[in-house]
Each structure stands twice: as structure tokens, then as C-alpha cells.
Structure I
Amino acid sequence: MVYQSISKGNTNQQFCAFTFDDGPKKQSLEAWLEVLEQFSAPGTFFFTGEWIDQHPDKARMLIARGHELASHSYNHRRMSQISKEVFFEELKETELAYQEATGRPCPNFFRFPYLNYNEENLSWLSEWRYHSITGDDTKDWSGPPAQKIIENGTNFLDCGSILVLHSNDIAKETPKAVKELIQNAVKKDLNPVKVSELLEGMGISTEYRSWKVSIDVPQLDPIPPLEWTKIQSPEDIQKLAAETLGWGLDKIPSGYGAESQWIQQLSQPIKAQNTLENRELFAGLMKADEFWGYARFGINEEELVLLDFGFREAQADTLVYLLRWASKIAKELGSSRIIARQDMRRIHKMCQHN
């Protein structure tokens with residue numbers, strides 16, 4: 001069987017895609033976003049899992065502003081030079097970083113670092129139902145002047161074209177070049193779209209890969225859990241909302257009307273992966289009459305599902321407190337497993353330690 005990368009969209013549709021690799025560390029990501037948004041053009045950013053782990057707030061911002069984020073491996077390895085085991089570890093670690101940073105599952109399209117791959121790599125990708133996305137290389141990775149990037153990119157602009165650009169510390173001139181490239185695309189009656197939309201025009205639906213950590217409920221717990229307080233009354237919710245606003249959690253609204261929005265979110269049952277919150281299990285960890293943590297659970301057959309949680313302090317011990325409390329609830333309910341999709345890697349590590 002011959003496996004192929006996707007280098008172009010549907011040539012019968014007047015779409016093109018602006019794509020950006022890597023992830024900047026010293027340069028401002030906003031430089032790329034602002035020029036795209038000036039022309040209402042969405043970008044698709046193939047960033048490394050390492051960058052996502054280091055900049056989860058920017059990963060969320062990128063998506064919130066209408067752009068698209070996808071995998072570019074975790075460590076930016078030359079994928080044709082690594083074993084199959086390491087290959088899948090690169091995919092997995094990026095997916096975990098993506099899900100923990102954004103709260104969303106990772107899309108199943110991917111760009112190889114350096115556009116370096118072989119047919120065996122493509123066959124491995126197909127095992128996880130991934131699509132390899134290449135495109136037309138503008139060679140901005142070498143840091144040329146904006147005019148050279150414009151000349152290179154304009155030559156490729158056509159129906160279905162995928163421009164390979166970069167968003168890193170070398171491609172400093174790329175944002176300036178993108179402004180004129182978008183204008184040139186519009187002159188050719190091309191409409192910039194996300195890669196997922198380009199794929200849809202080819203009859204390919206984007207799938208999303210989600211991870212969870214699944215924990216066997218321990219039969220014996222040598223250390224009794226701290227007692228948590230049920231949160232049920234409107235007064236409890238208002239107190240929790242007021243105190244958690246200062247915790248710096250990304251999920252909490254900010255700005256005008258933040259507290260009322262947060263109260264509303266805490267007052268309504270949440271649902272994830274077809275599991276609805278059991279409001280009877282909503283609880284908070286108290287210290288000196290103040291909230292130091294909260295947890296929201298659902299029940300899915302024999303599984304106790306951790307739908308949402310947060311803590312005033314980020315030390316690993318707070319996860320241990322949560323897991324011990326979850327184990328207590330699970331035993332009382334007769335659940336055999338505890339499921340979590342938030343902070344999965346740290347939870348897994350704490351389970352190994354305890």
C-alpha cells in the first residue's frame with residue numbers, strides 16, 4: 001500500500017491555507033495573529049508539544065481567537081531517524097500537552113518537522129488515523145527578507161494551495177510577508193481557510209484524539225483522606241466563586257462581570273464525554289474556613305469521573321488530597337475506577353508514588 005502526504009486541497013475550490021510551524025519563544029506570537037486577523041484570515045499553527053507545555057496560555061489564546069492548532073511532534077525530531085516506539089511517544093506526548101493546555105482533544109492531522117519523513121512513517125501515522133500535511137515551502141525558515149518570502153509564496157498561490165511558513169524566532173520577517181501574501185491571495189480570488197476546512201473540501205473529516213487517565217480504586221488506603229465539604233447552597237457557591245477568583249486558574253473568567261459569570265458556571269451541572277455531573281458530589285477542601293480546592297464528579301456506570309477540579313496552590317500534594325477523596329467517594333458508590341482528563345500526567349505520576 002502506498003501512503004501519501006496531503007500537499008494540496010481541492011483544486012476546484014478557491015481556498016488556500018496559511019500554515020505556520022514550530023512556535024516562537026522570544027518573538028511575540030501576536031505578531032503573526034494580528035496580521036492574519038487584520039484580513040480576517042485564520043491560520044493553522046503546527047506547534048510542538050514542548051512549546052504547548054511551555055505556553056499553555058498562548059495555545060488557548062490562539063484557538064480562542066479563531067485559529068487552529070495542530071501537532072508538529074513533541075521535540076521537533078527528524079521523524080525518519082527514530083524508532084516506531086519513539087515516533088508514537090512523540091505523538092502521544094503532544095496530544096497530552098494539547099489536551100491539558102486547551103481542554104480539547106488534538107486534531108488528527110500533523111506536519112513532520114523539517115518535512116522529513118519516509119513511507120514507513122506515513123504508514124505509522126495511518127495506524128492512529130492521522131493525515132500528514134505538507135504543502136509549498138516558502139523557505140522562510142532560513143530567515144530571508146520579507147520580499148523574498150513574498151516572492152516565493154506568491155508563486156505557489158493557487159486553488160487548494162497550502163503555504164508552509166514558520167512562527168519561530170528565526171522567521172522574524174514572516175509576519176510582514178504574510179500581510180502581502182494574503183493581499184495577493186485575495187487578488188487571485190482565493191479565500192484563506194484552516195487546514196481542517198481544506199480537508200473538508202476534499203471529503204476528509206477531521207477526527208480528534210482524546211486521552212484519559214484511568215485509576216483502579218485502591219482496596220486499602222493507609223492514610224485517611226482530608227474531609228471535604230459538600231457545596232450545595234447558593235451561599236456556598238457564592239463563597240467558592242469569590243475565593244477562587246484569586247487563584248489564577250485559566251478556566252475562571254476575568255474582566256468585567258467575571259464573578260457573576262463564574263457563579264453561573266459553578267451553579268450549572270457540567271457534562272463531558274457524555275458524563276453528566278452529579279451535583280450531590282460537588283465538594284470543596286476547606287482550610288481555616290476558606291476554600292483551598294474544589295472538585296466536581298460524574299458517574300458513568302462503574303466509573304467515578306473527575307469532570308473538573310481546581311486548587312488554590314499548585315503543589316503535587318493537592319492532587320494527592322483529591323485522589324484520596326475521590327477514592328473514598330468511589331468506594332462509597334461502589335465504583336471500581338476513577339477517570340480524569342485534566343492534569344493527566346501529574347495524576348499518573350502521583351499514582352505511581354502513592
Structure II
Amino acid sequence: MLVKGQTVIQLFEAWCPKHIVAMPDDKIGLQLGTLQKEITGILTALDVTEEVVEEAIRIGANLIIAHHAIIFRPLAHIQTDTPAGRLYEKLIKHDIAVYIAHTNLDVADGGVNDMLADALGIQVKGHLEDVHTEKLKKLVVFVPESHHQRVLDALFQAGAGWIGNYSHCSFNIPGTGTFLPQEGAKPFIGQAGKLERAQEVRVETIVPESIERRVVQAMLKAHPYEEVAYDLYPMDLKGRTVGIGRFGTLPEPVTLEKFIGQVKRALDVPFVRVIGDPGQTVRKAAVLGGSGARYVRRAQFAGADVLVTGDIDYHTAHDALAAGMAIIDAGHNIEKIMKRGVADVLRAKLEVAGYSTPVTPSAVSTEVFQFM
């Protein structure tokens with residue numbers, strides 16, 4: 001069964017929600033086309049170029065999920081004799097939608113920076129910078145004993161009940177509920193005009209504010225009552241925190257020279273730019289996809305001996321060298337790791353949900369630099 005476009009994005013944003021970043025210039029979400037259609041195929045790409053669009057046409061994909069935006073600023077016009085205009089025209093003519101996941105994909109658990117850290121063997125200890133902490137609410141609902149487990153299962157499946165690394169967290173108290181159905185009511189238990197006493201369970205669980213609506217809808221669908229008694233309380237307790245970049249330890253100390261070789265092999269890059277002594281020992285490493293100039297000091301403060309990133313400028317490199325901080329600039333294109341990573345996650349989510357729409361990582365290289 002093919003999946004609808006909106007369902008694809010709901011599944012994707014359950015992993016990488018848009019609200020977890022607040023970068024004013026970040027372009028996240030649907031940039032071109034419509035999601036109100038069946039998706040015949042999904043192509044995951046780092047950049048959307050004409051070659052990538054041709055690839056989507058060739059494999060029958062009508063949705064591209066990319067990391068880098070195709071529209072960066074308001075358009076004054078779309079002229080189809082320009083490179084950008086030709087790209088938009090081809091996408092529109094072939095009914096291919098383009099959805100962008102940028103910083104939300106960078107910071108999400110299991111996102112780009114975790115993919116890079118995993119590839120390099122970094123045992124992650126934290127973020128270079130925290131960007132969002134989830135607000136939590138407590139949900140309390142009263143359920144008849146006959147439907148207790150059904151409602152619990154619906155709550156947990158919708159994402160409720162997580163405390164740290166523990167899932168399915170709840171507290172359940174049996175008791176007696178009372179209600180008097182009025183004229184016109186269609187009660188699940190009892191009859192109109194007669195006071196009813198029902199054996200119920202008070203269920204308490206934790207709900208992240210970002211999925212509150214989804215959890216409540218799942219609860220209402222599973223609950224047998226015509227009118228469901230429930231409460232939502234704001235809490236001072238905070239949920240999970242997501243952030244930019246990762247830092248951690250290596251399985252064993254290595255020289256910077258040896259680690260450079262690991263980076264080149266793991267991230268599939270032919271050359272890197274290096275700041276630092278190739279003979280120095282590396283025990284702790286940090287990684288950040290994209291430009292890492294702003295995070296060199298944070299990496300050093302976190303105890304990292306080396307930062308693996310891309311697009312380091314000349315003056316930042318000098319400052320890092322003077323401070324004794326090694327940097328491996330492997331290029332912005334190392335974020336291509338997201339193509340297969342996103343495809344694997346999304347394919348698994350679709351299979352669990354019962355959909356057969358194929359998900360394919362782009363085979364097109366969008367590296368713009370030539371190494372002579």
C-alpha cells in the first residue's frame with residue numbers, strides 16, 4: 001500500500017520535529033509541490049540538483065527529502081531560462097515535492113551528527129551546544145477496568161510514558177467513578193437518568209508537549225466513553241534536550257594522523273584539511289556537520305582533542321592552532337551520510353506502519369569541489 005505525503009512527514013517529524021530548532025534563517029519543511037497525494041517513491045538527498053531530480057524521475061520518486069534548501073530567500077520571479085528556474089520547472093512538471101530537513105535533522109537523536117559520530121567511532125557524551133529542551137505535561141485519565149490496557153497501549157504507542165531512557169512509564173490507581181447520564185446521552189456503562197458507579201482506573205503518565213495533541217487523540221480513540229474525563233498538567237520537570245554537534249571519547253587513543261585516516265575512510269572523502277600536529281594523541285573527539293567555526297571553543301571546552309567538521313575559515317584555523325586545538329576539515333559534503341541514514345530510518349517507519357512506498361538514498365554526488 002502506498003503512503004500519503006502527509007503521513008510520510010508525520011512519521012518523519014515524529015523523529016525530527018520542526019519545533020526543536022529556532023534558527024531564524026533555517027529553511028525547514030515543504031518547499032515545493034504538494035503532500036496531498038500518494039507517494040510512489042521517496043528519494044533522500046543532501047542537495048537538490050538537476051541530476052538529483054533526473055534520478056528521482058528515473059526511479060519514479062515523487063517526493064525528495066533533502067538536507068539543504070532549494071529556496072533560501074523570497075523569490076522575485078521564476079525564470080525558466082535560469083538554473084534555479086529550470087530546476088523548479090522540472091520539479092513542478094514531474095509533480096515532485098521537495099521537503100527540507102535541515103537543523104532539525106542535525107540536532108535530532110540519531111540525526112546527522114549522531115550518524116557522523118557513529119561512523120567515526122565516537123562514544124558520545126554530550127552536545128556542543130544545547131538548543132532545545134522538551135517541556136513535559138502530566139496526563140491523567142479515568143478508564144473503565146475493561147479498557148484499561150487498551151488505553152494504556154494507545155498512550156504508549158502515541159509516544160507518552162517516556163522518562164529518560166525508560167519507556168511505558170505510568171501510575172495506575174483503581175477506584176470508583178460516578179456519573180449521571182442525562183437525556184440524549186449514549187453511555188457506554190449505565191443508562192440515562194440513573195446514577196452509575198463504575199470501577200475505573202486512574203492512569204497517570206508523562207506527555208511531551210510537542211506530541212500532546214497526538215497522544216490525546218490516540219487516548220480518545222481508544223477510550224470507550226462518550227465523554228472522557230482527563231486532565232493535563234504543566235510540569236517543572238524537563239524532558240530530553242537536543243543540541244548541535246557531538247563530543248565523546250574514542251575506543252582507544254590514537255595519533256591525529258591515524259585518526260585522519262579513519263575520518264577519510266569512514267566519511268568517504270579523498271582529502272581533508274588539518275590543523276594540528278599529526279603526531280599528537282587524540283583521546284576525545286568532537287564532530288559537527290557543516291560549518292563548525294562557531295563551535296571550536298565549545299569543542300575545546302568539552303575536552304575534545306580534535307574537531308571534525310567542514311568549512312573552517314583561515315582566521316578560525318589560526319586561532320585553533322594557537323590554542324592547541326586540532327581540526328579536521330573534511331568538507332561540507334560529509335553530511336551526505338544523511339542520505340542512507342534517513343532512508344534507513346524512514347523505510348523502517350513505513351514498514352512498521354504497513355506501507356510499501358520505496359525509499360532510496362540518492363546515488364548522485366553533489367560535491368562541488370574538485371581535488372587536483
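Read-outs throughout are calculated quantities, based only on the coordinates presented, and are distinct from any laboratory measurement. For clarity, every value in this text was computed on a predicted model and none was experimentally measured. Cβ atoms are built from the backbone, for glycine too; each structure is taken alone.
Some points to look at:
- helix-only ellipticity at 222 nm (-39500 (n - 2.57) for each DSSP H run of 4 or more, over all residues; to 500) derived as -11500 - corresponding label from I, II: I
- Structures I, II were shown, and mean projected area of the Cα convex hull in nm² at 23.9 was computed from II.
- If volume of the Cα convex hull per residue in Å³, for residues 115-178 alone is computed and equals 127, the structure in I, II: II
- Per FRET efficiency 1/(1 + (r/R0)^6) of positions 43 and 147 (r between Cβ atoms, R0 = 35 Å, to 0.05), the highest-valued of structures I, II: I
- Identity of the structure behind 1.6 (criterion: distance in nm of label points 7 Å out along Cα→Cβ at positions 19 and 219, calculated), options I, II: II
- If distance in nm of label points 7 Å out along Cα→Cβ at positions 11 and 163 is computed and equals 2.1, the structure in I, II: I
- When Cα Rg over 2.2 N^0.38 Å, for residues 91-242 alone is computed for each of I, II, the largest belongs to: I
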